[in-house]
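K.L.:
So, here come the structures, one by one.
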Structure 1
Amino acid sequence: MANFPIETHRFASFDGVELAWHEMGDPEGRPVVLIHGYFSTAEVNWIKYGHAEKLAAKGFRVILPDLRGHGQSDRPHDPAAYPPDVLMRDGFALLEHLGLSDYDLGGYSLGGRTTLRMLVNGATPRRAVLAGMGLAGLTDTRGRGTYFRRVLTNLGSFERGSSEWLTEAFLKTTKGDPEALLLILQTFVDTPEAEIAAIQVPTLVVTGGEDFDNGSAQEVADLLPDGRFVEIPGNHMSAVTRPELGDAIVEFLAG
């Protein structure tokens, strides 16, 4: 990443919780905000595997927040810091802090769901990207929440190689805070299909061919008035490491 230095900044969100964001590329370029997934960080999702650098190389101003409870952002342990839709509200707080009105917006997994929550609550990016997120993960958030709650409340008990063990191993690599991450689960809000179908923003839906963690991504693209579906190699954990993810996002946003 030597070609594009990364600057890290902090700001106070709507309720005073301090959040971090990382920036790469041309400060005068077209802004694109990319939101990482649950348990992850901006560094792991977007920087480590070169996706952000590909966008920077195309002249974008790449803005990569760390979600509340994740990465270099604050990780409060007070349940009151995790009201419903707080991640969506943090997203709007960042847009306001940066004064962004003409921008692109996207995310992977929980970042994709957060992007969608912003869209149905009035965000108007030029284009949007929903990656690693299927219809069930948008309309019925409890399903995945139950899985993660089981992992976070039974750490150290899973059979080596199991899905839960792999999830816990990922938590260790990102130095996640189990208490803060448990509280994040109470912030999830379901989105009815009718609200998804009302989104007018041109949207790329991109997911791994073996990623069924959140239901069908094709069904999301089919619901959207201006949705297009791209399948890349991999499952939910591996697709984010693939160069095809960054390539698909660049082609859509720079096309």
Structure 2
Amino acid sequence: MKIWKNTGTLDAFVPELSQQFVDPADAEVAVLGSRPVDLDSMPRLRGIFKCGVGTDNVPFEECARRGIKVGLPSEGTASVIFEETASFAVSLIFRMLYSNVGDLDAWRKETRVAAQKKNVLVVGLGNIGSRVVKKLEPTVNVIGYDLAMSPLDVLEELIPKADVVTLHIPLEEGTRGFWGTKHLGLMKRGAALVNTARGPVVDEDALYEALGQHRIRAAFDVFWKEPYEGKLREMYPDPFYMTPHVASTCVDFLEGLAEDYRAFVKQF
């Protein structure tokens, strides 16, 4: 089986993936991360295996037309992804809430408001967002919002109340650049934006401008192009904290994904 890949996610768990790497024109199976794939360059392709639950870069319609099978993480593996990503998002949220607690050299302590009085707005209440809500509820005041359940004017009323906004929405045509100048402008001074969904749901230029004005802060695990080398890197680690798309990257997820991959390629 001739394999093409645009991710090294499984290399340590499926040794043959680190040894096999063919040109797109010869590929029979493509292993995808979060970057796009050009099916026109793969005339022999028979299958696509996606290393994650985000499917915005999987061309389902074209695959169906060409008879290309698509493999996704199994239900058990997906559950691990949802749970671990939610936990990682919560860790970033608390990093933002406790980002300014004092100065070690001066031994100065900053007075802060108790976490239980902080408002965290969870935008998107699907598999991951709903878990984030449950994890946060014992500690902070959680406000949930979902595009499918409430109109946008409700969201616009909630944004100014939030100390942290955390995004858990899919990347679709209607959500590309969704969190732009308007929504960033509604965030109150000192608030933080957390994104573990997809980079392009946020307008990169608008975020750069908002951070440059020192109005808000942000913590992102996902970016517009990965590996990310864009202009926001100059603002790391404050006001723009970054992690290299690792929210779901735990051993349990990778072991499950490796089993799912092996089961998928057996079809061919």
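K.L.:
Comparing structures 1, 2 by FRET efficiency 1/(1 + (r/R0)^6) of positions 155 and 195 (r between Cβ atoms, R0 = 30 Å, to 0.05), which one has the largest value?
P.N.:
Top value of FRET efficiency 1/(1 + (r/R0)^6) of positions 155 and 195 (r between Cβ atoms, R0 = 30 Å, to 0.05) goes to structure 2.
K.L.:
Which structure, out of 1, 2, was relative contact order in percent (Cα under 8 Å, 6 or more apart) derived from, given a value of 16?
P.N.:
Comparing all candidates, it corresponds to 2.
K.L.:
For structures 1, 2, which has the highest computed value of distance in nm of label points 7 Å out along Cα→Cβ at positions 187 and 211?
P.N.:
Sorting by distance in nm of label points 7 Å out along Cα→Cβ at positions 187 and 211 in descending order puts 1 first.
K.L.:
Follow-up. Taking semi-axes √(5λ) of the Cα gyration tensor in Å from the coordinates of each of 1, 2, which one would give 24, 21, 19?
P.N.:
1
No value in this document is a laboratory result; all are computed from the given coordinates. Bear in mind the structure is a predicted one, so any value in this text is a computation, not a measurement. Cβ atoms are built from the backbone, for glycine too; each structure is taken alone.
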